[in-house]
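These notes open a run of structures that come right after.
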Structure I
Amino acid sequence: MRRQNPPQAYLDKAQRIEKYLSPLTIAAIYATCGTLYAVFIALIFGILVYTSVLNPTAAVVTIFAAIAIIPATFAFLASFLRPNDPLSTYIQQLADVWRQPLNVPPDSCTFKVRRTDGEELCVELLFFYPSTKQTAAVRERLYTYVHGALANRYALYIGEPTCEEIESLLDRPLEMLATEFGIPVFYLEVRDIHITREQDSAGDYLGTGTWN
């Protein structure tokens with residue numbers, strides 16, 4: 001089961017993002033942005049002069065040159081603030097987002113398996129997975145997988161299974177469901193296991209389940 005929270009894939013993304021925090025990379029990004037900005041200003045200046053909108057006097061050239069070197073000046077000053085410069089701070093915050101644990105509120109369901117000896121096995125489970133994935137479609141498939149595994153294993157079972165046995169049995173169904181729906185964190189906890197005696201003698205040995 002996928003118990004690690006945040007998932008390893010998210011931690012790997014955070015590490016890949018943090019590679020951009022190296023001094024050379026930060027300097028290269030600032031230099032690239034400054035160069036592109038300067039080229040853009042030069043292009044605008046050239047178009048305005050070519051169309052006779054501006055007269056290329058010394059004052060006008062000085063103003064445009066000052067505007068063009070603003071990013072370069074900012075990059076130079078930011079180098080003294082590293083790692084607290086704006087770009088480094090943004091990259092670090094982005095990496096930290098991937099390191100935040102996902103919100104995995106418990107989704108409770110009780111499964112009942114009628115056994116051939118007339119008893120009923122009741123298993124109350126808590127499923128932990130992201131709230132955004134707790135949809136009707138996931139719940140329906142989750143019930144099908146879990147109920148099917150419990151019924152196949154315990155319809156003829158004598159005695160009461162342990163929590164470890166239940167978790168081991170449902171490990172593969174949960175992994176299949178997590179893969180099918182792209183659920184990064186998905187695990188369960190056994191809340192209660194007990195056996196009750198059925199009052200009726202109906203021959204239905206399939207189980208029932210209820211979401212709480």
Structure II
Amino acid sequence: MKKTLWIAIVGALAASVIAASAQEVLSANAVGYIKKTLPANGGLVALSIPLDNMTEASNVFGRTSVAQEAPVNAWAFFWTGTSWAGGFKTTKGWGGLSNRVIASGEAFFMKGDPADGVAREVTITGEVPADSYRTRAITGSSNLTTVANPFPVDFTFGSSSIASNASVNSWAFFWTGTSWAGGFKTTKGWGGLGNRMVLAAEGFFLKEVNAGFVWTNAKPYTWP
């Protein structure tokens with residue numbers, strides 16, 4: 001999406017539009033949405049919630065639009081730092097995952113009903129963040145951390161501040177939809193991952209080999 005935010009006035013309402021390559025990201029009154037697809041037959045997708053909750057101070061998974069729109073028998077998986085916390089949706093909701101708070105810049109995985117042969121679209125809905133910067137704690141010591149842009153824009157991985165802050169010999173892993181695309185940082189950079197475009201609301205893993213650090217990501221647009 002090239003980190004661009006357009007502002008348009010429609011009547012008395014301000015409408016901001018963020019367009020992300022293959023993703024559609026629109027907002028009215030600073031309220032946006034990002035469309036994502038749960039692949040057919042239970043295929044996994046790495047997601048994040050880079051929009052603010054409109055009524056609460058945080059994004060609580062079970063009350064997000066993604067969780068509500070996901071079909072019955074869909075699954076969600078959160079990396080705790082040492083293991084997976086997963087669960088599936090029943091006709092009564094998400095059970096133990098319902099009240100899980102999604103941190104800014106945190107990624108998670110979802111998959112649709114494994115028995116459903118049709119891809120299903122879900123929508124991430126919320127307010128476009130107006131903060132000057134947002135942070136994500138990276139654990140370090142070769143532990144895996146799920147990471148995503150806390151702002152609803154695409155970015156090029158190799159030129160991002162998280163890529164430059166990561167130590168030499170650290171690793172990054174991206175889910176392609178069928179397998180992992182991974183690579184490590186050398187003294188010359190990230191190699192084939194350097195030009196990888198990370199889409200709005202796409203998550204990935206970072207394995208920092210040295211001490212942990214806090215990724216401070218500046219707002220990449222001038223609105224508001």
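Matching task: 25 is the computed value of relative contact order in percent (Cα under 8 Å, 6 or more apart). Pick the structure from I, II. Only structure II yields this read-out. Among candidates I, II, the computation of semi-axes √(5λ) of the Cα gyration tensor in Å, for residues 64-175 alone that gave 59, 13, 9 used structure I. Match the computed value 1.85 of Cα Rg over 2.2 N^0.38 Å to one of the structures I, II, and report its label. Going through each structure in turn, the value belongs to I. Which one of I, II has distance in nm of label points 7 Å out along Cα→Cβ at positions 72 and 120, as calculated from the coordinates, equal to 1.0? It traces back to II. Which structure, out of I, II, was FRET efficiency 1/(1 + (r/R0)^6) of positions 112 and 136 (r between Cβ atoms, R0 = 30 Å, to 0.05) calculated from, if the result is 0.90? Of the structures listed, the value fits I. Here helix-only ellipticity at 222 nm (-39500 (n - 2.57) for each DSSP H run of 4 or more, over all residues; to 500) has been calculated and equals -1000, so which of I, II was it run on? Comparing all candidates, it corresponds to II.
A value of 19.6 was derived for mean count of other Cβ atoms within 10 Å over residues 152-159; which structure in I, II was it taken from? Value 19.6 for mean count of other Cβ atoms within 10 Å over residues 152-159 corresponds to II out of I, II.
Every number here is computed from the coordinates shown, using simple stated rules; none is lab data. All of these numbers come straight from a predicted model, not from anything done at the bench. Cβ atoms are built from the backbone, for glycine too; each structure is taken alone.
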